[in-house]
Structure formats: structure tokens, C-alpha cells
1. Please state which of the structures I, II yields 15 when relative contact order in percent (Cα under 8 Å, 6 or more apart) is computed from it.
2. Given a computed value of 0 for helix-only ellipticity at 222 nm (-39500 (n - 2.57) for each DSSP H run of 4 or more, over all residues; to 500), which structure among I, II does it belong to?
3. If percent of Cα pairs over 24 Å apart is computed to be 45, which of I, II is the source?
4. If you rank structures I, II by distance in nm of label points 7 Å out along Cα→Cβ at positions 100 and 116, which sits at the top with the largest value?
5. One of I, II was used to calculate mean count of other Cβ atoms within 10 Å over residues 52-59, giving 16.5; which?
6. Can you spot which of I, II the value 1.8 was calculated from, given it is distance in nm of label points 7 Å out along Cα→Cβ at positions 36 and 76?
Structure I
Amino acid sequence: MENDSASRTSVPRLTDVDWDMLEQLREALNFLIDITELPGGDKSVTRFVLIPALKLIKNKMKTNDCNPAFICRFKAMLVDSILEGLRVWQPYNDYEMATCIDPRFKSLVCVEKDRREQIWARLSQLTRM
């Protein structure tokens, strides 16, 4: 009886293959440490650095031929999830404009090319009021 209860509560052990997969996933996500330091060591993230940080995430999550299939799927799901969340997020436009007025990012390379002109037009409208 005692042996039966022990087998029901035993936790499966990770194999060497599982550990290797976890290590590959850790390496794929390691760049997130750099993103947390992107704001310059401040205690909080400002609106100005959100869009550049998202662009960095999208660039780092691009897959290549060296990535195993599970890493490619993970990267694609992560980027899709972030982009889907941004599509429905109302303040996103405000964050784009905040990025526009920050001298570090005024060229707007971190914003999609088709959106840059819209952002500058919106900012021009606001400054005329």
C-alpha cells in the first residue's frame, strides 16, 4: 500500500534532452536581460523607451536555420502574442508619439515605415492647437 501511494505522487524527472531544451530556451530569452537595462538603469520605464524595446524584441525573436523547431515556434508565438496585444491597446499611439519626441529615437527607425508619416502628422496637428 505504501509503495502504491509513493508511485502516485512521484514527480517525473527531466531527461538530459529536456535539460538541453530548457538551456536552449534560456539562451533564446537571455536578451530580455538587456532590454530591462535599456531604460538606462532608471527604476521605471518611460513611454519613450517602450516602442524601441518592442522593436528590439521583434528583432531578437527572428528565427534562423540554426534554431530547433520548438524554439522557432516559441519565438513566433511570443512575437504574435505581443503584436496582437498591441493592436487592441489604446495608448499605443501615444507611446509612438512619445518615442517621436525623444531625441534618441526621433528618426523613428523603431516604428514601422508606413506609420512614421502618420505619427509626424499627428504630432504636427497637436502642436498647432
Structure II
Amino acid sequence: MAGDFAGLTSSIDLGYTLLGRTRFNGRFGRDSSYSISTDQPIYISTIGGIDVLQTLFGPVNLNVHASRERMAYAANELAPERTDFANLYGGGLSIQAGAQMVVALIYDRSERRSSGGRQFEYDRSRIYTTVTYGF
């Protein structure tokens, strides 16, 4: 059963385009979230991140992104208080393949560190593609 949460929640997204070629997007959020852990089923997530999209030439863009999330788990009768941090960074190339379609190749590196021990931690790298199509 999830514990009670009382406090400030927020979600802020800001964007700016510089000289029509470089797009900066920043975001911040704070909210309660559900965990897969049955011992600590709820945590407070505070996250910030930035994305930069740079037009290289023609339909080709470079994307760079990074974020950091703090996950605060409250103590209860089953588990002590703990704080986890998840970092994500990466980038890739995208191609405008038509009026409504973008194809991207992305690399991500993510890691999680926890005051609760190594069982909550991970390090992961991945390469993936996305296809975005608008109707």
C-alpha cells in the first residue's frame, strides 16, 4: 500500500530556438511516483534535464541530451530511508525523412546509484532507433 504524500509537485518545460538552427529544451519536475519495490512502494522524484537539437545541414540534425533524477524513498516499518540518483546522457543523429517523418539513431548511457546498496544500482549503454511520424 502506498504511503501518503503531501508537498509541492511541479512540471516545467522551457524551450528556446537560437538563430533558427539550435533548439534548447530544459525541463524540471517533482512528483510522487510508484516503485516496483513492495517494501517502499512510493518515492518522491525530482528530475531536471536538457536537450539540444542542432541543425547540421539540410535534413540532418544532431541531438544531445542529459538528465539527473533524485528518487527519495521514505523510511517505513519495512525499509530504511534511501536516496537514489539516476543520470542519463547521450545523443545521436536524426534525419527529416519527409514532411511528417523523422528517423533517428540514438546512443544513451544511464547509471543509477543508491544509498541503499548495490542491489538498486545499474549501469547501461544502448543504441537504438526511433521513427516519428505525424498524421
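Laboratory data are not the source of any read-out in this text; all were calculated from the coordinates shown. Source: prediction; values computed, not measured. Cβ atoms are built from the backbone, for glycine too; each structure is taken alone.
1. The correct label is II.
2. II
3. Computed on structure II.
4. II
5. So the calculation was done on I.
6. Matching structure: II.
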